[in-house]
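These are the structures, in structure tokens.
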Structure I
């Protein structure tokens, strides 16, 4: 696979980021190991997780995904083949959340232990913490970079004004800057990123790794009518797409897929990979079959006409 830069950092990553949110949750340990082995053996090197994964599941406390990855690193010996990204800041219970320096220090030590590694290539603020001054957070990250525990830092779920403020502060005060942004962006969620975040990203030259690249599964073509959504586990997440516009985008994905010899999943990811400024969309797999779909998307080059068709049919979703 080709490699793309993470901002101005030395990190070079493949154009697909494997989502680790499912590890230890909907993908058990052995399945997770098989998926990770196949991804790396196929040339992939970019893996995303977070300390909070998968605290939302019954009986889970957070750290499940990181522990799976740590065990895999130890057993596979493939740690040096991976550009590892994890995140800090979401509520881990008992007041453990946010981006205060003392908590960042506590959180990274816990993540390193679970991951059984001595460094994290891309350490990301999982969400903004307006109660903590931006310079304090960036200075704390600077200490971790100086110690070799972190190579580069990134931001997730930041609004454009706060992202710009953080980047400008880093420049004027000599602090480490966010080298990547992890936004909510896909064919059905274009407005906020394209209208507000993309101008900041382009101005400062940072990498973009969108999450929910497949709109929580809606863009796979799994849902073909409102009835398909009702009662499903992700019904609340995808219900907002079960309308004329959403099904119109899926129809266009079907048409493009038949033209290029792929499927809706692959086309939706290939569209993102072809977008200006996008470094690597994040996508998860709970089986080897799903992973093969994702890997094929990397090789799928959409013709200009197909991209224009998808741009046009998804345009009504853009907020003016």
Structure II
């Protein structure tokens, strides 16, 4: 006999039938998708996963350099191991990044929309400088004027800055527990209803973080301390994500011991209906790659051990 119940009230997407369907997609079918331009793949081990991520970054930097073209890239902060590998390759191979124009996806903000200073240990600006740009050899790294973050001062024209460059060449990212991309949260879809076209045109803004995002970020970045996670963030919108020439998304939410917080949302984003309440679902509509770590791709099961 089945146990039936409603979803918790704070969850925006509420189609239980769809949730049950995508939950049941087995690992061996997760890479199958009706849109051949939306390419899903599974990489089994973390070492191969992060190396693959790093190689994707370095390949695009090198190819654009050799073609004499600039590379406009949108970068996320988490996960970070790929930046370690990318830095090592760039420095060892002496690849100039002077042609790279970087836009970070997002940055935390307080209740009044103020973004943190570089000195705050949770700042995304600090994370990127300490783990990527600042570790590149000085003669190889991009000029500071080409490294952009959505601070309080810049958020108003952040989308225009990207658009004026013809859009990003690539948008990197991952998927949050509520289905967010960057910090474009699930509850923002309530503002748009079923108007998907208006939703796709929405640009950068300061947003209230969804409860799931607070808990997810507390878990992986703040030692489980939800009181340490800021309540808001500045973020790019669907316009910048879909406006990029390519998308490269990487899902690594595996905690070990058979536990993954991302198995269900990885499936709902990739195989559920495209809608405004599951932000990552928009990725299905555009060319790109969606790379899933093996532990995330494993079947969804209840574990009572």
Structure III
């Protein structure tokens, strides 16, 4: 989970509990270490017996399709199909798979949408400072500090409302944007030594396979956290670069590919070819193909959007 997925899940769960609702939160994986500066990270129950819980309503957050719901959906598909499913999302690739769909591809984040809904329903009294901070974390991270083009006037109005509700706006900035671990700096230094430029230096890539990463002596489970912000802070900001992509291995013997682009280039359309998704300027996918094959295919597709 990223900041928006956890912020929306944790923030909404706390709000519903304040309304005296019986709420359970599920996700395949626990809250990642980098987000443990927030509260109630134990709220997630990956092993919840959803059928026994027998919910009246299921709310899916920040999931562009049923595939993004992971094993929870596969295991409890019968329950998902039987119950009313409300989908709150902001991915342009979302086909509208719920019974009720609140999907706004122009929104910066799902946390922005939940904040807007909260204000519209006059539910501010149910938003504790902790819930407000969780929602603020997703708002801030998915807009990349209000720099991405998905930032709009309603994003900043949501920001103001959450501050009025006592969100600790300094906390996510300090923990996610300012702080760097020694392992993270080691990974960034290593990755920078593997930057490659293509198409007259308008595309840059970092492609790391298991063999190359063995030099770092890091567990693969640490890599996602160490690579956080690397592509959005470093690669896409190199002078002249219009499209950037980062590839590294996951524990599951898959490769993760993150892409970023400058304003006029749609990398989501590329990732959708590989059954991924995301936003026009920030998208991703996973693949079991070799790093070399993926790189070749990515460069082929990237050339098309540059022309």
Any idea which of I, II, III comes out highest on relative contact order in percent (Cα under 8 Å, 6 or more apart)?
II
Entry that produces 16.0 once mean count of other Cβ atoms within 10 Å over residues 1-8 is calculated, selected from I, II, III:
I
When Cα extents along the principal axes in Å, for residues 105-216 alone is computed for each of I, II, III, which one produces 39, 34, 25?
I
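Rule-based calculations on the coordinates, nothing more; no lab input. The shown structure was predicted, so the numbers you read here are calculated from the model rather than taken from an experiment. Cβ atoms are built from the backbone, for glycine too; each structure is taken alone.
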